[in-house]
Each structure stands twice: as C-alpha cells, then as structure tokens.
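Before anything else, here is the set of structures, which you'll find just below.
Rule-based calculations on the coordinates, nothing more; no lab input. In this text the structure is predicted, and so the values were computed from the model without any measurement. Cβ atoms are built from the backbone, for glycine too; each structure is taken alone.
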Structure I
Amino acid sequence: MSKSVVMAEYQGRCDTAGTAVGHAPKVMREYGDMLAALSHDVAYYAPAVILKAAGIKKDMHYKKLDHHILMKGKNSLAEKIFNKFRMFANISECLKADADVIWFFNTEFYFFLYIAIFGNRGRNVYANSFIGDFGRGFAPGIKRRIFERAQKRIGGMISTGASFSFKNTKSIFIPDYSYDPEVYDRFRTEEKEDVAVCLGTMNADKKLEEMVEAFNKNGYPLKVVGRFYDKERFEKLKRNAAANIEIRDEYPERDEYLTLLGSARFVVLPYPEEKYSMQTSGVLQEAVFLDTIPLTQKAILEGNKIPGGGYVNMDEIAEVIKKLDEAELKKSYAALREADYDKTAFAKKLDAFLDGGRQ
C-alpha cells in the first residue's frame with residue numbers, strides 16, 4: 001500500500017568549506033529513489049548542505065532544516081552543547097511532518113535521547129541503528145537504558161548490522177547500502193593494484209597513527225584519502241609517513257572514491273575494536289561489493305559477519321596478508337552480494353517492513 005514517507009536527516013554534517021561529509025546524502029537519495037520506485041510519496045527533510053549533496057531538485061518534495069553541524073578538528077564545550085541543541089531543533093521540526101512514516105535513517109545517540117525524553121509527538125517513527133550495543137560500564141549502561149526506552153516509542157528499527165538485536169521494538173536487518181550491479185560492477189576490477197587504501201572521514205576515532213607506524217614498518221603501499229577535520233594531525237601524519245605511504249586531505253567525488261576502493265587489493269579500517277565490533281561501516285560493506293579485502297580488528301569482522309584479514313594488533317598486518325586465500329574470500333563476497341545485499345530483495349524487505357510497523 002502506498003504511503004507518504006519523510007526521509008529525515010537531522011545532523012547536516014559538513015566541513016568548513018560547506019561540503020557535506022559522511023554517507024547521509026548517498027543513503028537518503030538511494031533509499032528515497034527505492035521508495036519512490038515502490039510508488040510511495042517521498043519527501044526529504046534535511047539541512048541545505050545534505051539536500052544539495054543528495055541532488056534533491058526543485059520539483060521534489062523537501063524541507064530545508066535550519067541547522068547543520070560544522071565538523072572541525074576541535075570544538076569548544078560550548079560548541080558541542082550548541083550542536084546538540086541544533087540537532088534537537090531539527091528533530092523537532094521533522095516530527096511536525098504530516099506523513100504516514102517519518103524515517104530517521106542516519107542516527108546517533110542524541111536522536112535516541114531526544115525520543116526517550118520527548119517521545120515521538122504522535123508520529124509513526126522508524127529509525128536506522130548502526131549500533132548494536134554501547135559496551136559495558138556505568139556510562140554505557142546509562143546510554144543503553146536510554147536507547148531501550150527510545151525503542152518503545154519507535155515503530156520499527158532498521159538494523160544495519162547482522163548481529164544486532166533490539167528488545168523493545170520490532171526490527172529487521174537491512175545493510176547501510178544495497179548492492180546495485182549497475183553502480184558497482186564497473187568499479188570492481190579483476191586485477192587489483194598491489195596497494196591498501198584507507199578511505200572516509202579521518203575522525204578522532206580512527207587509529208591513524210598506529211596504522212602509519214605499522215605500514216612504515218611493513219613497507220606495503222598505503223593510500224590514505226579522506227577529509228581530516230584536524231589539520232595539525234594531517235600534517236603530523238604526513239611528516240611521520242615513510243615513502244610507501246601517500247596521505248591526502250580531500251573528500252573524493254563518488255566515482256573517484258569507488259575507483260580507489262575497487263582497484264585496491266585491501267582496504268584498512270583502523271577502527272577501535274571496543275566501538276566498532278558492534279557498529280557498522282559503509283566502507284566495509286562497499287568493500288564486499290568491490291571484492292576489496294578489508295583489514296581490520298578480528299572482532300569487527302566477526303561482529304559484522306564479513307570475512308577478511310583480521311588482526312589483533314596492526315603489526316600483524318603483513319603476516320595476515322600472507323595467509324589470506326583471496327579466491328575464497330571473493331567467493332564469500334559474491335555470496336553476500338547475492339543474499340543480504342541484493343537490491344531487489346533489499347527493496348522488498350524494506351517495503352514490507354514499513355508497511356507493518358506499529359503506531
């Protein structure tokens with residue numbers, strides 16, 4: 001049954017040049033086009049930087065939200081607090097929409113905090129979750145309780161991780177990205193370049209210093225391409241990098257990004273195990289689409305149910321590479337593309353799920 005669906009993006013993360021960063025524009029347009037093809041009436045609520053990056057045109061239904069989040073190397077305490085209020089204001093505006101479903105497809109903890117405190121304002125809210133758990137300890141325990149309270153006010157959770165589960169609402173596993181052969185197959189190369197790449201936003205979470213040190217030692221070619229919010233960190237990494245390492249502070253266009261990822265033999269995901277073993281990564285999923293082998297913490301591969309080159313310490317990378325059976329890994333990636341990530345199956349699952357959420 002046809003529904004009116006609002007694609008709600010309340011963060012609006014961008015760099016100091018006003019360029020949107022992160023996967024929100026791609027996912028918003030991909031999901032939106034998928035829903036429109038299923039005959040749903042789709043509207044887009046997002047800050048201007050996201051609408052522009054997603055290619056939302058004047059003849060489409062959209063609303064510009066007032067606030068965006070400026071990503072910098074260092075934010076003062078006041079800036080951090082104001083950013084939270086900006087997100088709350090945008091969430092509140094999205095919940096005014098007159099629609100059958102308001103879908104917050106790009107969420108983080110403060111979205112769930114808002115819903116836990118203020119509720120859904122009587123709207124049928126759906127939400128993606130890229131996080132399966134907040135870890136152990138006092139502070140993570142408080143976050144978990146807030147997360148679980150918010151679930152009771154959400155019609156359905158779309159889990160981007162195969163191993164995630166939610167106690168207080170219905171949920172379905174649908175990855176961040178669907179596999180569309182028309183998009184990805186032209187970037188997937190049979191003969192890979194003998195290089196590892198590290199792509200995406202170069203935020204404080206990524207263990208870039210440890211990665212550079214490891215590749216300095218093993219001598220394997222490494223290309224690091226992504227937006228650095230902290231320019232001092234970028235310059236320091238460049239100074240410390242050996243000749244086998246290239247580091248670029250830029251946000252590549254979509255085709256360039258896919259060319260870099262698809263032509264490389266490996267992609268390094270220098271994420272901390274304690275956070276990303278229960279959190280998904282768009283780069284990790286697109287590596288599967290392009291037959292590029294991920295090198296990351298063993299627990300991250302296990303948590304995402306994706307095979308690759310798993311290590312405990314980055315100094316192990318050279319030995320891990322030697323032991324990989326690349327042909328078998330590529331067979332596994334092909335099977336995943338045909339199952340969990342298939343675009344047609346993805347669309348059918350999503351359509352059925354949106355039709356069955358509770359009010």
Structure II
Amino acid sequence: MKRILIFCLALLMAWPAAAQVRFVDATELTLIGQALPTTHPYHRIDTTRYKGFTRSENQQVRCSAGLAVVFRTNSTCLEVLPVYASYVYNGVNTPRIATDGFDLYIRRDGEWVYAASQAPKKRGEAFRLISNMDSSEKECLLYLPNYSELLSLQVGVDKGADLTPLANPFRHKIVIFGSSFTHGISTSRAGMSYPMQIERNTGLYFCSIACSGNCKLQPYFADYLADVKDADAMVFDAFSNPSAQMIEERLIPFIARIRESLPTTPLIFVQTIYRERSNFDLKTRKTEEAKREMARKMMKQAMKQFDGVYFLDVPNLTGTDHVTSVDGTHPSDLGYWRWAQTLQPELLKVLRQCGIR
C-alpha cells in the first residue's frame with residue numbers, strides 16, 4: 001500500500017511539469033536538407049515517384065540523415081516527440097544518439113554552438129533535449145536521426161513560449177551524394193557527418209543523398225540528381241563503395257546522364273579516404289588502392305570529356321596517425337572533424353571558381 005501511495009504521489013508531482021510543455025508539429029516549422037520535395041516530410045527521396053532502388057536503398061533514402069528543423073523560440077527547455085517506422089538500425093558501430101536521436105545547435109555570436117543531443121529511452125515517448133536555458137530568443141538548428149525513418153515529429157516548448165519557423169539560415173544549394181561516410185555512420189550524433197560540419201562552418205547549404213554501402217554510381221541515382229535543377233553545385237563521395245571495375249564501367253555514363261539535364265552545374269568528385277583496415281589487411285589494401293587508382297584514371301578522362309567536372313584528390317583526409325577509426329572502415333568524430341577541416345578549404349576553392357561563395 002505504501003508503494004502505491006508513493007507511486008501516485010510521484011505521478012501527481014510529475015503531471016504539472018509535463019503540463020507546462022506544449023507540442024507543435026514540426027511540419028509547421030522549417031525543414032531543410034531535402035534536395036527535392038517529397039510527399040512524406042521526413043524522407044530524402046520520394047520513393048513513390050523515383051523507382052529502381054533496392055530494398056536497402058529504398059529504406060535508406062527514407063531515413064532523415066542530413067535533414068534538420070530550424071526555428072526560433074524563447075523557451076527555457078526543448079522536448080521532442082518522434083514517431084518512428086518499425087525499422088531499427090542494428091549496426092554495432094554507431095550509437096543510438098546518432099541513429100535514432102536528435103542533435104541541437106543554437107546560434108550564438110554568428111556561430112552554431114552545440115547545445116544538446118539525445119535519443120529516446122523508449123520509442124514512442126517524448127523526451128527532453130535540454131532544460132534550464134534562459135528565456136531570450138534563440139535560433140535553433142535541430143538535426144534529425146541519421147538512420148531512422150520518422151513518421152511524425154513534434155517539438156515541445158514551455159507552455160507560454162514562442163515557437164516560430166526560422167528561414168533557412170544557409171545559402172546556395174549544394175547536393176552531396178555519397179557512401180556511409182557521407183551518411184555519417186560511426187558518428188556520435190546526427191550533426192557530426194562531415195557535410196553537416198562544413199555546413200555549419202561555412203554557412204553553405206548541403207542536401208545529403210548519402211546511402212551507406214549503396215553509393216555505386218547507379219543510373220537511377222543519376223536520374224534523380226539530374227532533376228535537381230536548382231542545385232548550385234553537386235559533390236560526390238562516389239569512389240568509396242564501388243569496386244574499381246564499377247568505377248571504370250559506370251563513372252562516364254553516370255556523369256553523362258546528369259549532364260543531359262544539367263549541362264553547366266559544377267560536379268565535384270572527391271577521392272575516397274584511406275581505410276585503417278588496410279594497415280595490416282593486405283587484401284583490403286590492394287582493393288582500396290585499386291579503387292583510388294581507377295578513380296584517378298577515370299576522372300582524368302571525365303575532366304577531358306565534360307566541362308565543369310572537378311576532382312579533389314586530397315590525401316590524408318582523416319590524418320596520418322592511425323587513431324581515428326571506429327571499425328577499420330569508418331572514422332570516429334575526430335576523423336570526421338579532420339575530414340571536414342581538410343576538405344573544406346579545397347572544396348571552397350573550387351566553389352569560388354564557380355562563383356559560389
């Protein structure tokens with residue numbers, strides 16, 4: 001009986017606090033990160049319109065990696081109430097804060113500063129991201145989960161607080177297509193993929209079409225990218241997943257397919273990184289070296305054949321001290337931070353040449 005009384009008292013104490021939060025559907029705020037509109041607000045590609053994907057690819061492009069909600073609020077706390085599709089990421093190399101969770105940044109003195117990140121203890125429940133903030137107006141950038149499909153999302157604030165959409169704070173539109181690296185596998189939270197870091201560093205707007213393990217220069221991805229008529233540039237982490245043979249066979253047709261629709265859009269290809277598994281695994285080393293060499297060969301041909309095609313063969317994107325790998329393939333947060341820091345100046349040089357600043 002005593003335990004029942006204590007439980008009831010705890011519920012009574014918790015109810016007023018919960019009642020002080022009001023929830024707003026995130027579709028009433030500003031969603032950024034989609035290359036093209038979708039019928040479902042949190043999908044990256046409209047799979048009711050674009051076909052040809054494998055089952056895995058179809059699932060991945062419905063994940064919300066790289067998408068974010070931006071808004072203004074003077075609330076002292078923030079909560080989220082996500083509803084997820086049934087798929088659950090079961091990889092061992094990425095924490096749930098990245099796969100299922102949310103990553104919050106608040107703009108301070110012109111810079112996006114980390115504020116909070118968290119995932120729900122149990123799916124289907126609201127959870128608090130941050131408490132005890134002051135009541136000044138804050139510009140918020142909330143990255144959505146890297147490897148979950150959201151069915152709906154609500155943002156919770158103090159009952160009397162303002163919550164209004166914020167115009168997209170980033171400029172231009174750069175579509176990036178890539179592998180698990182670009183997807184953000186093995187990052188600790190959703191905003192730590194290298195494109196999202198470069199986005200916050202530079203103010204350039206990145207739309208990520210990354211598919212872990214499935215970025216293999218497929219023609220149906222080229223068809224999709226060719227429809228993004230308003231892209232100021234496109235960046236490709238295109239040599240991480242395909243074999244050397246695939247690169248040789250598919251690269252030129254892939255570019256040609258995009259060029260049919262986008263004759264002048266800058267297409268910037270980036271060399272794949274060194275995988276730490278290659279330190280002692282000789283088979284992996286041989287395979288990865290062959291991919292990099294084929295990328296160099298085929299990009300030389302592509303740049304002769306097409307105008308506005310660039311190749312960034314940047315060495316040591318994640319460093320040379322062999323301390324950045326999570327699983328022999330994917331970098332840690334330190335590796336992705338180095339990737340962003342090393343690639344960013346080289347990428348900006350090309351973008352400036354194309355009039356993108």
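A few comments on the model shown:
- Value -10000, calculated as helix-only ellipticity at 222 nm (-39500 (n - 2.57) for each DSSP H run of 4 or more, over all residues; to 500), assigned to which of I, II: II
- Structure (I, II) behind the derived value 33, 23, 20 of semi-axes √(5λ) of the Cα gyration tensor in Å: I
- Structure from which 0.30 was derived, FRET efficiency 1/(1 + (r/R0)^6) of positions 22 and 254 (r between Cβ atoms, R0 = 41 Å, to 0.05), options I, II: II
- Source structure (of I, II) for FRET efficiency 1/(1 + (r/R0)^6) of positions 94 and 246 (r between Cβ atoms, R0 = 25 Å, to 0.05), computed value 0.05: I
- Parent structure of the calculated result 23, 12, 7, given that semi-axes √(5λ) of the Cα gyration tensor in Å, for residues 102-141 alone is the read-out and I, II the choices: II
- Computed 0.85 for FRET efficiency 1/(1 + (r/R0)^6) of positions 158 and 302 (r between Cβ atoms, R0 = 30 Å, to 0.05) - originating structure among I, II: I
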